[in-house]
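So, here come the structures, one by one.
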Structure 1
């Protein structure tokens, strides 16, 4: 079948993935990697800002546990950038090695399963890092 046949039938064409794509290993290119790195920076700045505000207003120490939330986002962004793997794309069975905002479907079911497994690992690792950071922030004698 050709792409024009897919267009007339309404089915989504699934093409051979680019050589950069490796199931469960790499599903994003340079533009998307930079985007994940920026998200990590934003999350880290938000976490530090939140901690500074909570300390400045002398909020109860338990409120410093909230630092976990932006740290989860920061960790997720940095992990995805380092691994060259987008967890959301992996969960949805897509990849992108071009401009941001575009994506293509992963055709092979086994590849999609490997991508979902990697996405779960990234999510779990980010959550653990965030919780540890929240507990450390709580335990600080400020």
Structure 2
């Protein structure tokens, strides 16, 4: 069993499980933004709960012992791919609904190489997930 692969996957899962709630709930750029419609804020809290819940389940699947280790690893990877895929779907269609990758007024903007910090972070996490998944599946029985 590849501990290295599971650690990499766990790091990627932590990106969507813990970072968004920490940022979105402690700043006034999302949930506590007075300019946001109350219903939009409710959807944000809902999304945070769903993605964090999925992440916790994925972490449990990766680190629990027992049979079907390969299945549990693949399920954790697929759940995470759905979360990351939904991010890319929303990012690639922002022009259809007037969205934005970052809240520029909240101080979040360009990251490394001039790439939006959210896009950079999630792309890096997706790559780490993929590498970790490959290492994990190749070694788990």
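For the read-out Rg/Rh (Cα atoms, Kirkwood Rh), a value of 1.15 was computed from one structure; give its label from 1, 2.
1
Ranked by mean count of other Cβ atoms within 10 Å over residues 68-75, which of 1, 2 sits at the highest value?
1
Out of 1, 2, choose the structure whose coordinates give helix-only ellipticity at 222 nm (-39500 (n - 2.57) for each DSSP H run of 4 or more, over all residues; to 500) equal to -20500 when calculated.
Source structure: 1.
So Kirkwood radius over Cα pairs in Å, for residues 28-83 alone, computed for just one structure, reads 11.7; which one of 1, 2 is that?
For Kirkwood radius over Cα pairs in Å, for residues 28-83 alone, the value 11.7 is produced by structure 1.
One of 1, 2 was used to compute log10 I(q)/I(0) by the Debye sum over Cα atoms at q = 0.13, 0.28, 0.32 Å⁻¹, for residues 76-123 alone, and the answer was -0.26, -1.08, -1.22. Which one was it?
1
Given structures 1, 2, which gives the highest value for relative contact order in percent (Cα under 8 Å, 6 or more apart)?
2
Read-outs: derived from the displayed coordinates by stated rules, not from any lab. Here the structure is a predicted model, which means the values were calculated and not measured. Cβ atoms are built from the backbone, for glycine too; each structure is taken alone.
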